[in-house]
1. Where does the value 1.04 come from, among P, Q, when Cα Rg over 2.2 N^0.38 Å is the thing being computed?
2. Give the label, chosen from P, Q, of the structure having the highest value of relative contact order in percent (Cα under 8 Å, 6 or more apart).
3. Can you tell which of P, Q yields 1.3 when distance in nm of label points 7 Å out along Cα→Cβ at positions 8 and 80 is derived from it?
4. Who wins on FRET efficiency 1/(1 + (r/R0)^6) of positions 16 and 320 (r between Cβ atoms, R0 = 41 Å, to 0.05) among P, Q, i.e. which is largest?
5. When FRET efficiency 1/(1 + (r/R0)^6) of positions 112 and 328 (r between Cβ atoms, R0 = 35 Å, to 0.05) is calculated, the result is 0.20; to which of the structures P, Q does this value belong?
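Rule-based calculations on the coordinates, nothing more; no lab input. Note that the coordinates shown come from a computational prediction; the quantities given were computed from them, not determined experimentally. Cβ atoms are built from the backbone, for glycine too; each structure is taken alone.
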Structure P
């Protein structure tokens with residue numbers, strides 16, 4: 001198949017591009033290359049015969065029309081998004097523009113293309129919108145999110161993703177676009193931008209910086225290894241029912257403090273500190289961020305029972321592989337840290353609208 005992947009130079013996107021190419025598919029990667037888009041994550045496929053990179057904005061209607069006309073994809077996977085909660089607190093406008101307006105523009109272009117198709121091409125076309133569990137808000141000590149959970153976003157990021165999800169549903173119900181939505185739990189793995197918790201802690205530890213843990217460290221997330229997520233996305237494209245949404249989770253709830261402690265223990269074994277002390281000594285509790293959701297957990301029984309997907313990587317396996325990747329790819333890391341990002345904290349309350 002031929003896929004148009006938007007946001008394919010980002011964390012999940014670059015892993016997905018590799019995953020699809022390895023399985024024999026063709027990929028057109030449209031990415032604006034904002035701060036989190038990194039072509040170094042795709043250096044090894046730059047000259048691949050089934051891969052094409054196009055730098056551009058999903059809000060550019062003329063460019064989208066040209067891409068659909070020239071490349072005629074069998075499916076669209078929309079991963080183009082601003083995605084960091086802390087950054088959304090400081091600059092919400094960027095999130096509305098990309099996540100809401102951008103999704104609207106992409107839906108319009110995909111619909112026009114879909115309506116031009118006929119026969120098997122029209123029957124098989126799919127639009128897959130990749131979203132997040134954060135649109136559902138925060139859980140208490142019990143319960144899980146599912147496809148039936150009401151939306152209750154608490155941050156500018158999650159509100160913008162919720163808006164995009166609603167647009168996708170409307171374009172299916174109103175115009176008949178064969179669209180699907182996935183809502184995934186927190187991903188981790190190679191190529192993740194270091195503002196996110198796991199790479200941030202790995203890289204801060206290696207630089208002997210403090211390891212800042214928000215609040216009491218007891219906020220809980222359901223963690224999903226990124227390659228399991230890639231498998232899920234392809235499964236939804238191949239077997240999912242248009243108009244449906246699918247919750248994707250890793251069955252792996254951990255507190256933030258547990259995550260940081262595990263990273264410290266693995267680094268103690270793989271890259272010991274010169275003074276012989278544990279990295280755990282660098283953990284420092286800092287003021288919580290505004291609107292910090294307490295707990296997320298996903299019920300992924302629908303995708304398991306109806307489509308046959310379940311995660312294959314255990315938390316221990318995925319985390320050890322992730323930590324080892326960052327240790328082995330210092331050039332990739334340095335390429336980011338030599339730019340504008342310096343492992344600084346964001347999202348403390350000030351914002352630029």
Structure Q
């Protein structure tokens with residue numbers, strides 16, 4: 001099958017990582033895969049058998065979507081360039097891909113990478129209400145979105161993100177560092193809840209001074225704000241900002257606790273990664289995502305959404321209870337089987353075959 005993945009860029013981000021994982025998996029299954037982008041450079045590894053199409057020239061308008069429409073139209077105008085199925089990622093790109101699919105009679109799958117209340121602009125509401133019914137299928141990340149999108153398209157598939165890491169098999173003998181680990185874009189510190197994490201950690205780090213909070217991610221402006229807040233609270237010596245790291249798996253295996261403090265998520269890749277490596281996880285039960293991954297007190301702890309006092313108590317419980325940490329760590333990897341690239345990739349292959357009939 002000839003499959004085109006269409007996404008604005010491949011220069012970083014959760015949706016981009018998902019596209020790279022799916023494309024790599026499907027090309028190994030014998031499909032002819034192309035990834036089409038409209039700006040920026042590539043960040044994620046792509047199998048050499050994947051064809052990259054970069055429609056990055058935008059001579060007419062400032063809008064990537066408008067320019068991209070004409071670039072894609074000209075590309076697909078040649079019949080030899082048309083795929084069996086288009087797979088469109090990132091919501092607003094659908095303003096380009098849905099009309100193109102209809103013009104050329106192509107099969108189209110639209111993939112949502114956020115929950116439906118995360119961004120409620122007029123542009124997104126219009127798109128989902130009036131254009132999504134024209135797609136051949138829509139994929140969503142969590143059960144939270146099932147009812148909403150099922151009223152807008154007759155063929156909605158629950159398709160979680162695949163975990164990019166292999167599930168760890170052996171936990172015995174691992175020494176953990178007294179670290180609380182968080183991962184994310186520092187410039188989005190408010191959305192990721194890193195500002196709350198600094199505040200929550202203040203009393204804990206003073207009470208347990210041998211513990212550290214390690215925040216992994218890039219973002220100079222956000223880091224400056226967070227460092228200043230840590231300094232004001234007198235805990236700057238216990239907060240580590242690592243910047244970008246390529247050894248995420250090892251960091252997850254080494255840290256005693258992984259924390260997710262996001263105000264909203266679609267399907268948090270960092271939480272999937274953490275649990276696949278046997279991390280002891282604690283997360284706010286934000287509107288979608290964490291509750292599809294964590295079963296409370298079995299493979300992690302779920303805390304009432306944005307209840308900072310309950311999060312502080314939960315973290316202290318984990319800090320002081322090594323047996324609880326050990327139990328949650330041991331249960332985490334086995335619960336990740338449904339998120340392996342094999343399982344998610346096979347579901348994608350079934351969807352593609354259904355759409356292409």
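1. Details: P: 0.97; Q: 1.04.
Derived from Q, not from the others.
2. Numbers: P: 19; Q: 14.
The structure with the largest value is P.
3. Values: P: 1.3; Q: 3.3.
Answer by label: P.
4. Details: P: 1.00; Q: 0.55.
With respect to FRET efficiency 1/(1 + (r/R0)^6) of positions 16 and 320 (r between Cβ atoms, R0 = 41 Å, to 0.05), the highest-scoring structure among P, Q is P.
5. On the way: P: 0.20; Q: 0.70.
Comparing all candidates, it corresponds to P.
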